[in-house]
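Just so it is clear, none of the values below were taken in a lab; they were calculated from the coordinates. Just so we're clear, the structure is a prediction, and the values are computed from it rather than from any experiment. Cβ atoms are built from the backbone, for glycine too; each structure is taken alone.
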Structure P
Amino acid sequence: MKKTILVTAGNTSEPIDQVRTITNTSSGKLGARIADALMMQGHRVVYLCGKSAVQPEKSPLEAVSILGVADLAAAVDELCARYRFDGIVHAMAVSDYTVQGVLPMAELESHLRQGTKPSLTTDGKLNSHMTDPVILLQAAPKIIARFKQYQPEAILVGFKLLVDVDETELLSVATALLEKNHCNLVCANDLTQVSGDQHRATILDKTGPVATGETKWEVAVALAEQMNLIWSEGQ
């Protein structure tokens with residue numbers, strides 16, 4: 001029952017200019033462990049990750065690295081056109097926003113008074129002498145929404161990370177993600193319960209929680225087992 005699976009991992013970095021970025025703290029460790037767990041069971045993995053992400057210990061079928069959300073979207077388009085994936089594990093921490101550009105506070109206030117729109121860019125290098133720089137952001141596209149459009153038969157695994165919430169809220173938000181994006185499984189975790197290799201997470205499907213893990217490896221193995229169970233039930 002060898003399957004071809006896309007695993008995304010790590011972070012995205014959005015350019016402020018050509019030398020600076022806004023990013024997040026995701027290392028890609030969990031995604032790398034998931035890739036290893038799947039490959040240990042004989043599956044083929046395409047590993048799509050942020051440039052600084054941890055790599056799997058085993059060699060994937062193909063490894064692709066990206067920088068920002070635009071790069072990620074292009075890579076997803078290309079890979080989904082080239083492969084027929086049986087599973088997609090979207091563990092990457094994708095930025096919710098991209099950078100429109102930077103301008104001084106006084107210039108922004110002037111535009112607001114006049115009702116005009118500033119001309120913004122992320123090209124070049126931000127002037128280090130700019131007074132009170134303001135970074136303007138815009139909503140980034142939701143990449144997870146693309147997967148079922150491209151590969152409707154693939155098992156889709158989403159991830160939801162919150163910070164310092166109770167279990168009821170975490171599972172409620174994870175269930176909403178599952179329903180909105182037609183996921184088969186969602187891995188719900190709280191940042192306060194993640195430290196080093198310790199990683200408490202709950203895996204749920206449309207019926208509710210189906211598995212838990214206390215370390216990254218336990219979560220990876222449990223997730224692989226749940227995916228195998230879905231495939232076996234579909235045969």
Structure Q
Amino acid sequence: MSITTITKTMSLGIGSGYLGLNQEIRTAFTEEIDRQFNVVNNEKKDVWTGDLNYFSTLHKDKLFAPLFSSLNICVPDYCKQIGTNPEFFDYYVVRSWGTKSLKGQSLPAHGHKYASISVVYYPNVPKDSGNFVLGVDNELNELIPDLMSDESYANNIIDPKNQYSSRGLQITPEDDLYLIFPAKTMHCTTPNFSNNPRYSIAIDILMTLKEAKNIEYALPPIKNWSPL
């Protein structure tokens with residue numbers, strides 16, 4: 001497993017690295033996503049996502065244990081690198097699901113505001129199957145208000161390929177790559193132009209304090225919770 005690399009853009013900390021999972025393990029992941037896809041496939045034109053089709057607990061499946069055991073290292077390491085002391089928190093995977101993107105499909109901009117950290121893992125990425133875009137709706141650092149609009153890009157006033165004038169940070173996925181970022185960050189994907197499906201696994205993680213003490217802006221320990 002590689003050490004997490006942090007990319008900083010507009011104060012947005014994005015971690016990435018490789019878990020070192022072999023082809024056999026990654027193929028098993030995609031085969032299970034295919035099985036789920038075949039169980040509940042509503043034949044929509046949108047990307048198939050397990051969280052909307054009754055498969056949102058991959059972390060409970062022993063098949064995916066190699067992936068989630070790796071997060072025990074990646075998540076605290078990411079927090080430390082972006083200046084958050086990981087020793088103050090416990091981390092809980094609250095939702096995890098597979099996605100299958102067919103030719104021409106893409107995911108619209110969205111965020112996971114209920115969680116603290118999101119992770120995306122790529123077990124199988126064909127060439128030309130689309131990019132992952134982060135920060136698509138963040139406040140833009142524009143010279144002129146609304147300069148970075150659809151009209152400006154269409155008229156070549158703004159170069160969408162320039163990293164300093166794009167609406168978000170585009171990352172080209174690769175096999176075994178993981179991305180880690182604040183869950184509230186808006187993100188989307190560009191269309192899959194490959195004839196083969198692109199697979200990914202999304203993971204949402206909730207952070208809670210180990211001890212409440214005098215901190216009020218983070219969730220207290222689960223041991224302090226009580227159902228109504």
Fill in: mean count of other Cβ atoms within 10 Å over residues 45-52 - structure with the largest value, from P, Q
P
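Figure out for me which of the structures P, Q the number 1.6 belongs to, where distance in nm of label points 7 Å out along Cα→Cβ at positions 37 and 53 was derived from the coordinates.
So the calculation was done on P.
Using distance in nm of label points 7 Å out along Cα→Cβ at positions 109 and 165 as the calculated read-out, with 3.7 as its value, let me know the right label among P, Q.
The read-out was computed on structure P.
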Fill in: Among P, Q, structure where mean projected area of the Cα convex hull in nm², for residues 101-172 alone as derived comes to 6.5
Q
Fill in: Test item: Rg/Rh (Cα atoms, Kirkwood Rh), for residues 29-132 alone calculated as 0.98, pick one of P, Q
Q
Response to the item:
Matching 2.6 (distance in nm of label points 7 Å out along Cα→Cβ at positions 5 and 21, computed) against labels P, Q points to structure P
Fill in: Parent structure of the calculated result -5500, given that helix-only ellipticity at 222 nm (-39500 (n - 2.57) for each DSSP H run of 4 or more, over all residues; to 500) is the read-out and P, Q the choices
Q
Discussion item. Suppose relative contact order in percent (Cα under 8 Å, 6 or more apart) works out to 19; of P, Q, which structure was it derived from?
Written reply: P
Response to the item:
The highest value of FRET efficiency 1/(1 + (r/R0)^6) of positions 13 and 157 (r between Cβ atoms, R0 = 25 Å, to 0.05) among the shown structures P, Q is in P
